[in-house]
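Down below are the structures I want you to see.
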Structure P
Amino acid sequence: MITVLIADDHHLVRAGLCRVIEETGEISVIAEAEDGREAIRKIRERKPDVAVIDISMPGMDGLEVIEKLDDLYNDLPVIVLTMFEEDQYVIRAIQAGARGYITKKSAPEHLVAAIKKVCAGGRYLTQTAAEALAVHTAGVQKGDRTLLDGLSKREIQVLRRLAMGQTNKEIADAYNISVKTVDTYRLRLLKKLNLRNNADLSRFAIQHDLVKI
């Protein structure tokens with residue numbers, strides 16, 4: 001029996017997903033969470049085989065959860081379940097460490113297969129998501145994507161938190177690094193992106209859908 005955690009801030013969505021999963025008789029939902037911090041806590045407690053996580057959640061969003069889980073449990077398969085179909089969300093999710101990416105409207109058709117595939121060590125993407133990843137991998141440029149490609153995983157994490165208004169100390173505490181290291185990342189971001197200050201970094205992050213307003 002494959003065990004699953006579902007994290008989504010809408011009760012009705014979670015209920016629908018549970019129904020789809022439980023009907024198989026092969027997969028069991030052993031935990032639910034309505035925000036990112038609760039998801040991480042319940043993963044620690046229940047140790048599911050697979051985590052199904054929405055990108056848009058209050059507090060710690062889905063991408064932050066995936067990045068945190070990648071640091072804590074890099075062998076836990078995560079499937080992103082979201083309403084977003086845009087290429088940038090697919091790329092960010094896969095770069096963060098997700099093994100699967102499906103949209104909510106396609107969940108009834110794809111979710112069970114996705115859970116089985118990632119639990120077996122594979123990757124599961126809908127056709128749209130697979131095409132977006134293929135374009136990215138082939139190096140086809142779209143807008144300023146090449147700027148984002150030049151950033152490391154940690155630089156993107158710091159950029160997102162700076163854009164959300166967090167202080168260097170708050171970011172340092174979140175990743176267990178020094179304040180000086182955070183400032184090093186900040187200065188590196190300014191140089192790589194050819195920007196002048198934190199306000200410019202915030203605008204860049206918003207324009208490239210790294211944070212929501």
Structure Q
Amino acid sequence: MKIIITGSTGTVGSELVREAVADNDIEEVILLARKPSEIKHPKIREIIHKNFLDYSGLENIFMETDACLWCLGISQTKVSKDDYFIITYDYAVAAAKAMLAANPAITFLFLSGQGADSTEKSRVRFAKVKGQTENALRAMNFRKLIIFRPGGINPVSKSKNVSINKKFEFLFIQLMKVIVPWAVVNTDVLAKAMLKSIKQDNGQIILSHKMIRQL
């Protein structure tokens with residue numbers, strides 16, 4: 001099985017790469033990213049890609065790929081309203097359209113989040129835009145579309161470069177693990193669930209935090 005991972009330098013994406021290279025069912029891990037990953041492995045092929053609104057020239061890559069696991073994203077607190085929409089919605093939708101056009105059999109997994117609003121009426125930017133993106137993807141003719149909505153995410157592997165904001169987020173997650181442990185999922189568990197889901201014949205499915213933990 002050949003897979004594409006985006007957001008491979010992020011908290012979830014980097015853990016997904018680690019789990020993917022350890023998975024015997026995964027033959028090749030293609031990282032579509034702006035910068036090289038810290039993780040090196042014979043299974044990994046890195047494609048440095050700068051424009052996530054234009055995928056011209058990548059058609060052959062998409063044709064030979066079984067699944068794309070879309071982990072590219074950013075916190076709504078780190079960018080403007082317009083940039084958040086571009087990164088969350090435009091990037092994912094543009095990629096999905098390009099991949100589907102090149103390979104109608106490709107599986108697309110979108111990492112969304114708990115609280116995503118399918119009605120698109122939420123006043124919370126994260127909830128509304130994630131919901132809009134989910135709906136746009138669901139309107140496409142994917143044979144297999146998987147949407148993950150995890151709640152609190154606890155990183156089990158620490159990055160070399162951690163910002164102050166990331167440290168505060170980590171401390172908050174540790175507090176959640178003590179008070180409401182069922183509301184938190186470790187990144188390795190999340191990554192394994194994502195890989196397991198692309199191997200199953202699900203059609204179109206949205207997986208809640210509870211379903212992710214069960215999977």
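Laboratory data are not the source of any read-out in this text; all were calculated from the coordinates shown. Predicted, not measured: the structure shown is a model, and the values here were computed from it. Cβ atoms are built from the backbone, for glycine too; each structure is taken alone.
Out of P, Q, which one gives -11500 for helix-only ellipticity at 222 nm (-39500 (n - 2.57) for each DSSP H run of 4 or more, over all residues; to 500) as computed from the coordinates? Attributed to the structure labelled Q. Can you rank P, Q by percent of Cα pairs over 28 Å apart and just name the one with the largest value? Between P, Q, the highest calculated value is found for P. Structures P, Q were compared on relative contact order in percent (Cα under 8 Å, 6 or more apart), and the highest value belongs to Q. Matching task: 0.95 is the computed value of FRET efficiency 1/(1 + (r/R0)^6) of positions 126 and 198 (r between Cβ atoms, R0 = 41 Å, to 0.05). Pick the structure from P, Q. Clearly, the read-out refers to Q. When distance in nm of label points 7 Å out along Cα→Cβ at positions 30 and 78 is worked out for each of P, Q, structure Q gives the greatest result.
Determine which structure produced the value 15.8 for mean count of other Cβ atoms within 10 Å over residues 102-109, calculated from the coordinates; the candidates are P, Q. Before the final figure, lay out each step's value.
Values: P: 15.8; Q: 19.1.
Value 15.8 for mean count of other Cβ atoms within 10 Å over residues 102-109 corresponds to P out of P, Q.
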